[in-house]
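Chemist: Next up: some structures, all given as structure tokens.
Laboratory data are not the source of any read-out in this text; all were calculated from the coordinates shown. Computed from a predicted model, the values in this text were never measured in an experiment. Cβ atoms are built from the backbone, for glycine too; each structure is taken alone.
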Structure I
Amino acid sequence: MNKNNVEYIMEFIEKAVIFVILISTITAISFEILNMINKLYVELADLLLLFIYVEVIGMVRVYYISNKVRMTYPLFIAITALSRLIILQGKDSNPEILIYEAGAIVLVAIAVIILRLRYIPSLKPIEDVDEIPSKSKSKKK
């Protein structure tokens, strides 16, 4: 096998796994909707779970289009999952745990803000500022 065949096989495996994730997510959405219909009741935790599924579908869509996963998608999923966890625990849980989970949400939100700041032109690094000059570059100066 040459390099092109291996790359093709790896790309096919990536696409196949992403497709399995998409089908699994759609199946989970269907089960969740059927569960809400059977209960004849919709809770906030159910809606947050559906929102997590929509974020996963968005992440799959972006990956299919650009072959890249934006770091903000998993972070938004984490924030939503932590919020759902807080809601599911109810009022009887330990208040310290609630503070820790809220702190985790704040930390992830700060990470999202930091990732968004990299798009501000004045905060982008100056070219070659973090590179160690090679001997050939230093001799030319």
Structure II
Amino acid sequence: MTDIIGYILIIIGILFDIFGCIGLVRFPDVYNRLQASTKCVTLGTILLLVGVAIESGSGPTSAKAIICAVFILITSPTAAHAIAKGAYASGVKLWQNSVIDKYGQEKENQDSRLKTQDCPERRVTSDERREMGV
């Protein structure tokens, strides 16, 4: 029974990896490609490794597969976030049909708050500075 579950998880993991690769090729811009590849490939690789762990029993191969799965679960989304933030900071534009740019809106709000601080007509109190995180 565990063999069947292990093989099913491995097959589902491989399918998710394939879907992530297709999304990587088909989506229009860096941000959509990162989203597709990170979510699908992370889930697919973790399912594949869990299937290997179940299939191999409770030996050292199983432990290594679980450790690798945890490592991928932590590092893959973090790396994708860093790449996306770097792409945005370097001026890579969103796809023309993108609906919303939350990061850009948050950055504009932060910039407008900082301009309010520098305004000579109004003094910013220490409480307001603490609220703004400055």
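Chemist: Between I, II, which one scores greatest on distance in nm of label points 7 Å out along Cα→Cβ at positions 5 and 109?
Modeler: Values: I: 5.4; II: 4.5.
Going through I, II one by one, distance in nm of label points 7 Å out along Cα→Cβ at positions 5 and 109 is largest in I.
Chemist: Assuming 0.75 is FRET efficiency 1/(1 + (r/R0)^6) of positions 45 and 61 (r between Cβ atoms, R0 = 30 Å, to 0.05) as calculated from a single structure, say which of I, II it is. Before the final figure, lay out the partial values.
Modeler: Values: I: 0.75; II: 1.00.
Clearly, the read-out refers to I.
Chemist: Match the computed value 20.0 of mean count of other Cβ atoms within 10 Å over residues 37-44 to one of the structures I, II, and report its label. Please report the intermediate quantities before stating the final value.
Modeler: On the way: I: 9.9; II: 20.0.
This figure was derived from II.
Chemist: Which of the displayed structures (I, II) returns the greatest value of relative contact order in percent (Cα under 8 Å, 6 or more apart) on calculation? Write down the numbers at each step before the final one.
Modeler: Details: I: 18; II: 23.
Largest one: structure II.
Chemist: Here is a follow-up. The value 13.9 for mean count of other Cβ atoms within 10 Å over residues 53-60 was derived from one model only; which of I, II is it? Write down the numbers at each step before the final one.
Modeler: Values: I: 17.8; II: 13.9.
Label of the source structure: II.
Chemist: Give the label, chosen from I, II, of the structure having the highest value of distance in nm of label points 7 Å out along Cα→Cβ at positions 21 and 69. Numbers along the way, then the final one.
Modeler: On the way: I: 0.4; II: 2.2.
That would be structure II.
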